[in-house]
1. Looking at relative contact order in percent (Cα under 8 Å, 6 or more apart), point out which structure of 1, 2 has the largest value.
2. For FRET efficiency 1/(1 + (r/R0)^6) of positions 182 and 198 (r between Cβ atoms, R0 = 30 Å, to 0.05), which of 1, 2 scores largest?
3. Given that distance in nm of label points 7 Å out along Cα→Cβ at positions 78 and 246, derived from a single structure, equals 4.2, which label among 1, 2 identifies that structure?
4. Tell me which structure, out of 1, 2, gives 6, 20, 19, 14, 13, 12, 9, 5, 2, 0 once P(r) over Cα pairs in 10 Å bins from 0, in percent is calculated.
5. When mean count of other Cβ atoms within 10 Å over residues 62-69 is compared over structures 1, 2, which one is greatest?
6. Among the shown structures 1, 2, from which was the value 17.6 of mean count of other Cβ atoms within 10 Å over residues 54-61 calculated?
7. Suppose you compute mean count of other Cβ atoms within 10 Å over residues 126-133 for every structure in 1, 2: which one lands on 22.1?
8. State the single structure among 1, 2 that was used to calculate helix-only ellipticity at 222 nm (-39500 (n - 2.57) for each DSSP H run of 4 or more, over all residues; to 500), giving -3000.
Structure 1
Amino acid sequence: MNLGKLMVLTFALSLKSSALFAATLPAVPMQGGMVMPMLSYQAADGRMHVMMDATVPQLTPLLVSNPGDNFDSADPWYDALDPSRQSRSFSRRYGFVMDAMTDPLPAGTQMRIRKLSSTPGLSAYRYADTAPKAFEPIFGTDGTTNALYWNGMMFHPTFTAPPGTNAFTATFEAYLVNTSTGLEVPDSSTGPFVFNWTNVPDGRPELGIGQRIVIFWPVAATNYVLEGADTLSGGSWTLVTNAPVIVEGQSAVVLPPGETRTFFRMKLAQ
């Protein structure tokens, strides 16, 4: 077998192997190890505290983290994350966890986590991969409230964003509320703490759309040149130097929206 045939065979087998190992994922990958801000209540000062992990997770689309894989169309995250749909970048690495050294909460109080701000385009969802599966908007996503009750159990939201190279941030605080009144307990907040993410494109070329001026003429008219002018008087005709292309079977010149010449004519080539 010569080298050319061997290379073709190897490539074909590689493609076949990729297809064979493609999977329909039953759950949303975490996209890396857990990054756990640890929350605690300290009775000495009557407030919540947070200890942040300095790790910065990456928001990653499935096309990059799991090439060839897809999600089940029946799952609630399918539309947001599947490569055939929105194909958003995502990460579940950040999770809230209670510090084992926390003091008990004061009687009649509960914890809340509130998003104070975030980069436009960042979304957050409460995620569950066991029945009933869930992918519910939280922290201001799709008009939801920015505050969320937290029972102290480990909690990993899914954060998503459009694929790209821009970084994302979200600023949170944790605080106590009075269960009788529903009001925030004064001076109980951690103060702001920040989640940071990098982001990557999904590898597909970006499409663009725009308006252009198209001037066309019969393809048989090969002995003419196109001229343009901004007025019909004064003899200010100038040659249009844009290279002609074929559009719907006719010769054409595509001009940008900022083209200043508004009159055009065909002139016999010299």
Structure 2
Amino acid sequence: MSGDMDYGRLPAEDEDHFHRLNAHLVATDTLMTTLDDVQATIDAKAMMVAYGAAGYGKTMSVNSALRKIAPDNTYRLELRSGPTPRDIRHGLFNALGLPGEPPTRPIEFDTLLKETLSQTFRVLVCDEAQWMGRSSFEYWRHLWDDRNTDIAVIFAGGDGCYKVLKREPMLASRIFIWQKFTRMPEAEVVATLPAFHSLWAGVDPQMIRNIDRAAAHGNFRNWATITKHMLNGMKKKGLTEVKQDLVNWVYSKLGGM
């Protein structure tokens, strides 16, 4: 097995929060849309793509939905640079907890995986799917197309995976749901932040708007980073509330975010 992939079951909810903030998962519009889309994909035993720029909550939203809908039969692969069909075979072998050594011949390996994926319904999640090329997406299609396998497949990745799939009609035509993740609207940012972390509960909404315009840009990962810096700054400076001087100090840490 190459080092280009992590594999296994769904992470615990507290592992989803960037920087381990002891924050709360908030039922944003995007999160609820993902819940509906994942449910529909599972009901149809279909394939779904959750795509968009980094930091908009693709992985967190998909994981959250699956913890509610299919916590016991979800198997997750997180890709890294340039995974091949061979890497995916080995990743599935490990994620599914298959015994013994992986087969050395692709035909035997594929037979084993198809037999396993025919035994009971499973949800397969391919995270960081933007790293895959055409041949790797084709391999997932090959598994899903088999008349005996009993699976739903969810791809989560950057815009790159959308572009690869849309260039290949044979692949694109098999995608049941395309969910694009975009920046959070400013009004939703103002409503969400106090529920996300207690730090923001007493902060003037206009200050939250100003921070979003200057640095966070509706990106939830950016907000997690800013929250972490705020907490560190308050501890370092002995502060009990967010003031503009602290905000300026945080801006100095962000490198033009």
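Only the coordinates and a few stated rules stand behind these numbers; no lab work does. Small disclaimer: the values here were computed from a predicted structure and weren't measured. Cβ atoms are built from the backbone, for glycine too; each structure is taken alone.
1. That would be structure 2.
2. Between 1, 2, the highest calculated value is found for 2.
3. The read-out was computed on structure 1.
4. Going through each structure in turn, the value belongs to 1.
5. Structure 2 gives the largest value of mean count of other Cβ atoms within 10 Å over residues 62-69 among 1, 2.
6. It traces back to 1.
7. Structure 2 accounts for this read-out.
8. Of the structures listed, the value fits 1.
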